[in-house]
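Asks: Next up: some structures, all given as structure tokens.
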Structure P
């Protein structure tokens with residue numbers, strides 16, 4: 001018997017599909033098309049240039065530097081968010097008002113706007129008059145120049161990004177920890193396994209689903225990072241997204257900027273696929 005088409009499902013799905021198409025699919029297809037042109041964003045005359053934009057960006061020093069900075073920020077934030085997130089989740093995954101308060105406090109930065117968080121830390125990390133260096137001076141410790149080099153600014157921004165998102169990643173890990181049966185740890189106690197041994201031999205392996213989700217999310221967020229770098233260290237260092245936006249809106253190189261965006265998209269897909277391939281093993285059955 002032929003199944004009757006359900007118009008109600010189509011009616012409910014249509015608004016979301018239309019919005020998804022207008023704001024994601026169509027812009028993506030247009031970006032792909034313009035990446036092979038010399039479009040300046042204003043002229044109606046668009047000339048097809050083939051792979052010229054891609055060949056140029058692979059030899060352009062500023063793009064390569066922005067790509068290096070983006071990859072470093074991505075690596076640092078992914079490592080910090082997962083390592084610190086797992087430790088915080090293990091500590092806060094307990095009952096009691098103290099731990100509930102801790103979970104609330106650690107999540108507060110995650111609800112702040114990235115721009116607001118960036119401005120707060122930009123003032124706190126000032127070499128002269130910043131809160132951090134003022135407190136260090138009060139205890140006779142030499143001030144720290146967070147802006148002395150590009151590498152130091154990359155590390156500072158990576159730390160701030162990790163601080164801002166830590167609550168979200170910790171929450172994912174806590175949710176995974178609560179799904180682990182307590183009998184497993186009771187059996188480990190009977191076998192004489194200490195807390196440290198249980199953490200590395202039981203907790204970490206059973207957190208694999210959350211690790212996969214958090215790692216992929218952190219990688220994607222790091223690769224498209226814009227707000228924190230733009231607000232905290234404007235003009236000093238730039239990520240690929242900042243480089244693309246500047247080329248589009250300051251130099252009217254929309255075709256070239258589209259090529260940069262396509263490269264970033266392909267890089268994101270490539271990194272995500274590798275991550276899923278490495279970590280997509282058989283999940284543990286409790």
Structure Q
């Protein structure tokens with residue numbers, strides 16, 4: 001079974017050109033956990049399957065290191081886009097990829113014959129509480145809402161980019177914030193029936209933020225593409241940010257634009273690390 005190891009700003013994935021249907025359903029969770037294990041497997045934040053359906057369209061499905069399946073992953077889709085373009089599976093620089101969250105459209109950016117970045121149309125953000133999902137008033141938005149977290153009150157903003165995100169805009173530096181304590185509490189909070197990704201945001205200006213991410217099913221990661229998009233949207237809605245934002249994460253920077261067409265555009269790198277064969 002051949003694989004390629006990729007990362008987007010340190011958020012790393014094992015990519016297999018294989019349909020997930022080729023793995024027996026009852027064995028999927030154990031298989032994912034085994035290959036993602038950093039001591040006994042290849043190691044990664046997730047396992048990504050890339051395959052063509054009967055209509056020859058590119059499909060992507062991702063599984064977190066714990067075996068759970070998220071709807072979308074912004075860093076992974078940049079890796080998939082660069083992979084299928086450099087392997088010649090697509091000819092155009094802009095093309096659709098089918099994900100569990102729907103169709104997303106990346107554009108590979110070429111300079112001197114090399115793919116230097118990938119810009120992805122991440123679609124429109126989902127803001128209604130019941131669609132995030134968040135247990136709030138039907139049709140309402142979750143903006144600067146006060147909730148109880150482990151005996152402490154905290155204001156959150158919630159957005160879905162095909163997968164749920166909860167943002168906490170903090171005072172002071174994000175490096176000192178107790179992400180490993182608060183992150184798990186918010187991820188599994190009763191208000192999020194499907195659990196949630198959590199972004200801790202330090203606002204540096206109207207167009208700049210520092211972010212740490214507690215990722216659902218993984219833990220703290222070096223970067224999160226959908227999280228960066230959610231921060232741009234949530235920051236704008238809550239009055240902290242403009243609609244064009246540079247998002248600095250421990251693994252590097254992403255550039256996010258919430259366009260006038262209501263679509264969110266994310267631009268960042270994707271890098272191949274190594275390839276191999278698993279027996």
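Asks: Taking mean count of other Cβ atoms within 10 Å over residues 116-123 as the quantity of interest, name the structure among P, Q where it is greatest.
Replies: Details: P: 17.4; Q: 20.5.
Top value of mean count of other Cβ atoms within 10 Å over residues 116-123, among P, Q, belongs to structure Q.
Asks: As an exercise: P(r) over Cα pairs in 10 Å bins from 0, in percent, calculated from one structure in P, Q, equals 6, 20, 25, 24, 16, 7, 2, 0, 0. Which structure is it?
Replies: Numbers: P: 6, 20, 25, 24, 16, 7, 2, 0, 0; Q: 7, 31, 36, 20, 5, 0.
It must be structure P, since only it matches.
Asks: Given a value of -5000 for helix-only ellipticity at 222 nm (-39500 (n - 2.57) for each DSSP H run of 4 or more, over all residues; to 500), calculated from one of P, Q, which structure does it belong to? Each step should come with its number before you reach the end.
Replies: Working: P: -21500; Q: -5000.
The read-out comes from structure Q.
Asks: Ranked on distance in nm of label points 7 Å out along Cα→Cβ at positions 20 and 108, which label among P, Q comes first with the largest value?
Replies: Values: P: 3.8; Q: 2.4.
Largest calculated value belongs to P.
Asks: Using relative contact order in percent (Cα under 8 Å, 6 or more apart) for the comparison, can you identify which of P, Q gives the largest number?
Replies: On the way: P: 31; Q: 19.
Biggest value here belongs to P.
Asks: Further question: Ranked by FRET efficiency 1/(1 + (r/R0)^6) of positions 60 and 212 (r between Cβ atoms, R0 = 25 Å, to 0.05), which of P, Q sits at the highest value? Spell out each step's value before the answer.
Replies: Numbers: P: 0.15; Q: 0.45.
Max of FRET efficiency 1/(1 + (r/R0)^6) of positions 60 and 212 (r between Cβ atoms, R0 = 25 Å, to 0.05): Q.
Asks: Have a look at P, Q and say which one yields 4.1 for distance in nm of label points 7 Å out along Cα→Cβ at positions 12 and 188, as calculated.
Replies: Values: P: 4.1; Q: 2.7.
Only one of P, Q returns 4.1 for distance in nm of label points 7 Å out along Cα→Cβ at positions 12 and 188, namely P.
Asks: Using distance in nm of label points 7 Å out along Cα→Cβ at positions 236 and 252 as the calculated read-out, with 2.5 as its value, let me know the right label among P, Q. Provide the component values of the computation, followed by the final result.
Replies: Working: P: 3.3; Q: 2.5.
The correct label is Q.
Asks: While we're on this one: Identify which of structures P, Q gives the largest calculated value of mean count of other Cβ atoms within 10 Å over residues 156-163.
Replies: Max of mean count of other Cβ atoms within 10 Å over residues 156-163: Q.
Read-outs: derived from the displayed coordinates by stated rules, not from any lab. These numbers come from a predicted model, not from an experiment. Cβ atoms are built from the backbone, for glycine too; each structure is taken alone.
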